[in-house]
1. If you rank structures 1, 2 by Rg/Rh (Cα atoms, Kirkwood Rh), which sits at the top with the largest value?
2. If helix-only ellipticity at 222 nm (-39500 (n - 2.57) for each DSSP H run of 4 or more, over all residues; to 500) is computed to be -7500, which of 1, 2 is the source?
3. Where does the value 2.5 come from, among 1, 2, when distance in nm of label points 7 Å out along Cα→Cβ at positions 235 and 267 is the thing being computed?
4. Mean count of other Cβ atoms within 10 Å over residues 35-42 computed as 25.9: which structure among 1, 2?
Structure 1
Amino acid sequence: MSYNLLKGKRGIVFGALNDMSIAWKVAERAVEEGAVITLSNTPIAVRMGEVSALSEKLNAQVIAADATSVADLEQVFAQSMEILGGKIDFVLHSIGMSPNVRKKRPYDDLDYDLLNKTLDISAISFHKMIQVAKKMDAISEGGSIVALSYVAAQRTLFGYNDMADAKSMLESIARSFGYIYGREKGVRVNTISQSPTMTTAGSGVKGMDKLLDFSERMSPIGNASAEECADYCIVMFSDLTRKVTMQNLFHDGGFSSMGMSLRAMNQYEKSFDEYKDEQGNIIYG
């Protein structure tokens with residue numbers, strides 16, 4: 001159902017790869033709500049992914065760019081303003097990748113060159129994106145910038161590795177730039193801390209299926225889906241949230257406020273049955 005929340009607005013969606021991507025869902029919902037948008041992803045993602053199908057469906061031009069390159073980002077904003085006919089009203093940063101995770105390097109044996117790449121791709125690209133937009137005066141007064149985060153920025157979750165450090169930096173950038181951009185242009189900068197979601201990137205996290213099950217059992221209203229995250233992003237892009245900025249907004253069914261739920265406790269107790277000897281004593285290892 002459309003509410004015309006973004007009628008007349010212009011946006012850029014970074015990171016749509018395929019129909020598993022949250023960015024893909026956001027792009028669809030943005031157009032559904034009346035916006036005109038451009039799409040951007042890395043050149044290899046544009047070649048290897050399915051973004052051309054989304055482009056055709058939404059009549060949204062794709063601008064291939066490396067989000068870690070200031071020159072590429074300048075082209076994205078310049079071309080987007082030309083294509084869309086004016087300044088940009090909203091931007092989604094849905095970019096994250098850890099070479100250490102892909103190469104299965106544990107957190108206590110990181111390759112530091114790969115760590116630098118993780119931080120550059122997953123967090124510093126957000127700073128570059130905002131800095132380029134501000135210097136080019138590319139975003140309208142009262143515009144909205146949103147990046148996707150995760151609760152691992154605040155809490156240690158097994159297997160999330162150096163992406164947790166990247167998400168912490170991402171949220172810090174939102175606060176620091178949110179103050180400056182808000183003060184000078186009224187532009188809002190926020191992060192949305194989404195439930196674990198089985199996107200292409202998420203599926204690379206060790207034990208993702210178990211993490212999904214755990215968070216589903218812990219959350220009083222369950223995990224938030226990619227489609228539901230897209231709805232939240234739309235609200236953050238709209239004029240309904242004009243005074244919300246510098247926030248990390250949890251969109252996780254209540255997971256971030258839980259200690260232990262009944263459903264999780266029941267599952268936890270069942271697991272002991274697998275580790276008892278014939279006398280019923282727990283086997284610890």
Structure 2
Amino acid sequence: MAATTTPTEVIFRVRRFDPMADAEPHWEEFRLPYTAGMTVLDGLRRIKETASPTLAWRSSCRMGVCGSCGMFINGRPRLACNTQITELNTNLVLVAPLPNFNTVRDLVPDLMPMFDAHIALHPYVVRDDVKEQYEPTGEFFQSSHEVEQYLQFSYCIKCGCCMAACPTYATDPTYSGPMPLGQGHRYNADTRDGGFKTRKQQLAGERGPWRCHYAGECSRVCPKGVDPAKAIQLMKRELVLDYLHLLKQGCPAKPMGKPTGAKRRDGIPDAPARTIAGAPSL
């Protein structure tokens with residue numbers, strides 16, 4: 001079909017697969033009138049409402065936040081809710097589930113291998129002073145520079161687009177992939193965290209960053225502008241420095257403690273009374 005920026009009709013070719021009825025995936029075609037501001041997700045909803053009520057996919061927020069609607073759209077992993085039809089410069093829209101994952105049904109990929117790898121890297125702040133973690137005595141101070149070391153990696157919404165674009169993950173299911181590794185680095189780079197020794201047991205093996213060939217596709221397709229390829233290279237450097245005993249890692253940041261003698265400013269009400277027995281005081 002000829003490319004156009006304002007089509008009057010949009011042709012959707014959707015890959016369908018019902019494991020209870022189909023031996024192999026197949027393609028189905030649907031034609032819809034174009035409406036201003038139409039996204040790929042809008043089109044799929046229209047198809048479900050008017051032509052094929054059995055069409056299955058994941059979606060939730062429709063705002064590019066939840067990461068549920070990651071799909072393979074016109075040969076590239078994208079979020080269906082964030083992809084305008086006019087951005088594709090064609091009125092032919094090919095929609096398939098994310099590659100590199102098994103398909104549950106139609107456009108629904110099985111993301112559990114990605115989340116299993118994510119969980120294995122302890123994607124949370126790990127501290128030796130567990131009591132402080134659950135019963136904090138104060139805030140953990142971080143400079144703007146310290147925040148910048150991990151901030152962009154915290155924007156990851158776990159949509160799986162980077163995993164679908166990764167050529168290494170496509171051929172090596174042992175490899176953790178860019179999302180879990182990027183999130184592992186996000187916490188390694190956090191001055192409040194002390195879990196590097198725990199995570200490197202996973203990172204130093206076949207599931208770690210050494211499998212990455214730095215194709216960079218993960219960063220190119222990320223809908224939130226995260227650069228997991230950079231995180232993986234920084235992780236390699238950390239592991240090398242740790243092996244050479246050159247990695248400078250002090251103790252995790254200590255709480256500053258609650259300020260004493262501070263007065264509440266005029267006009268600011270006191271915190272409400274506790275409604276749950278045993279809840280910590282504010």
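1. Going through 1, 2 one by one, Rg/Rh (Cα atoms, Kirkwood Rh) is largest in 2.
2. It was calculated from structure 2.
3. The value was obtained from structure 1.
4. Details: 1: 25.9; 2: 16.0.
The structure behind it is 1.
Computed from the coordinates by the stated procedures, all read-outs in this text should not be read as laboratory data. Note that the structure is a prediction, hence the values are computed from the model and not measured. Cβ atoms are built from the backbone, for glycine too; each structure is taken alone.
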